[in-house]
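Below: a set of structures, written as structure tokens.
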Structure 1
Amino acid sequence: MLELLASAIPLAIVASVPLLLAVQGELVVQRSGMINLGIEGMLLAAAFGASVTGNILGGVAGAMVIAGIFGLFAISFRADQIVTGTALNLLALGLTAFIYRELTPSVPPVMHSDVIAPFAWIVAPLLLALMLWRTMPGLRLRAAGENPEALRASGHSAAAHRWLALTIESVLVGIAGAHLALALSNGFAENMSAGRGYIALAVVIFGRWKVKGALLGTAVFGIAAALQYALQAAATPMPYHLLLATPYVVTLAVLCGVTGRVVAPGALGRAN
């Protein structure tokens, strides 16, 4: 079993890429003071857009549509972020399924995991860490999440920095959805995000809104996914659907058990 588990880890690392990119995108958004519960819908829209166009740009465009609607209501209209995100998840789930049934796109995938996996696990975390903690735009973005009143007093717009955070999230989630549809699958399938957006929200909290915490939380999911693959290869007499649920159950159990007391950004969930 240990040998099977070890051999499954490289596959688990690749399979965890969509979750890791979603976690990093949500981390940036929450650092700016927003809770984007609609990240699940963004993943779905990104996967659909990528399956229609056959490339990453289609995925980013799909994610940006959902993020744009979320920003319009949450930032411009100051609507409740949780309600807005939930509504967008339902919209994306129904709309992508409806259009897919009518359109049934068939575009050959053009994405390669050997490029995206190092980007997700190495390049993107380094860039985000540098941006958030070593640049003035990153400092102001975090200020929008901690004390937007002080940011405005310094002559900068909290709303503008929250839009910046949503743009960054759209790019990362767009790549995540494209990877899900074009590298891990043979195209789009209804509800193929399979709760990764919700797991991403939990991982951000587990990681205490830090990039290294995001990597650690996603690694837990990857190990759990490797366990699932090992159990399948070992022909374990467990129902197939229970095996598929293993990574999610293990990840949530670990996150709930070790999170402890956390301190969220001061203005998280508040209107700008």
Structure 2
Amino acid sequence: MYGAIEAGGTKFICAYGTSPADLQVSESIPTTTPKETMRRVAAFFAGRKLKKTGIACFGPLEIAKGRIGKLTPKLEWRGFGIAAAVEKSLGCPVVLDTDVNGAAMGEQLWGSAQASKHFVYVTVGTGIGGGAMIHGQLIHGLLHPEIGHMKVRRFAGDEFRGNCPVHEDCLEGLAAGPAIAERWGVEKAELLPANHPAFPMTAHYLGQMAVNLACAYSAELLILGGGISLRKGMLDMVKQAAHQEMNGYAPLPKIVRPKLGAHAGVLGALALAKGKA
């Protein structure tokens, strides 16, 4: 039996099992303080004998040190040693990686990337994050890929300053859900109608991202997930923008939707625990 923890910025999802077919999934656990959240995580796993537990966690992460980075917007979680806390609580070895790396692994094992060893998974929602797998291995380096913070050229007429607290007008600061909402003066981007000009603009930025990823990783597949990416017509607009941006210079990856939906993160955590990538 393996444990799996999708540690998100707003909620934790826990599970145990050996595959998607026998996975037992918890109710959503709000991400409050580390002490309270870890208490509820431990309660879910109480009495379960686990071989190993995977944690697919929000970041930035200091993976080698098993802790959440000091620049995470979740102030109470800065520097928190989540790997050691889970290992002590559950009494089993722990594998820690980013939530998007976990989702990428889940898609590679059970979703859209089963036939691919060179792909990038990107989620566009409250933030923008991505995980890249090359030759069947997730990319790690000094930290881990921070795809959401790449710089992009402005859409014509877009004077919004950007809302990333670090870079202002990086990709996330211009194209994530909160940036769209702030630019257009609504509570949530999802409230905008399908034909709103916000979405061609967002597709322009995501098309640039696709070109940057194609040039950097030469990936054969780009899986585009998250609430913004799933808007009606968005995938086609991103493909069109990417082709215009690349201008025939190099092949673009096939751009597809994820197959695992809401369980991509926790299934990725399960894949981490099983050591499949």
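Quick note: the coordinates plus some simple rules give every number you see, no bench work behind them. All values derive from a computational prediction rather than experimental measurement. Cβ atoms are built from the backbone, for glycine too; each structure is taken alone.
The table for this structure:
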read-out: Structure (1, 2) behind the derived value 2.7 of distance in nm of label points 7 Å out along Cα→Cβ at positions 99 and 195; value: 1
read-out: Label whose coordinates, when relative contact order in percent (Cα under 8 Å, 6 or more apart) is calculated, return 22 (choices 1, 2); value: 2
read-out: Top of 1, 2 by FRET efficiency 1/(1 + (r/R0)^6) of positions 139 and 227 (r between Cβ atoms, R0 = 41 Å, to 0.05), largest first; value: 2
read-out: helix-only ellipticity at 222 nm (-39500 (n - 2.57) for each DSSP H run of 4 or more, over all residues; to 500) from the coordinates reads -23500; which among 1, 2; value: 1
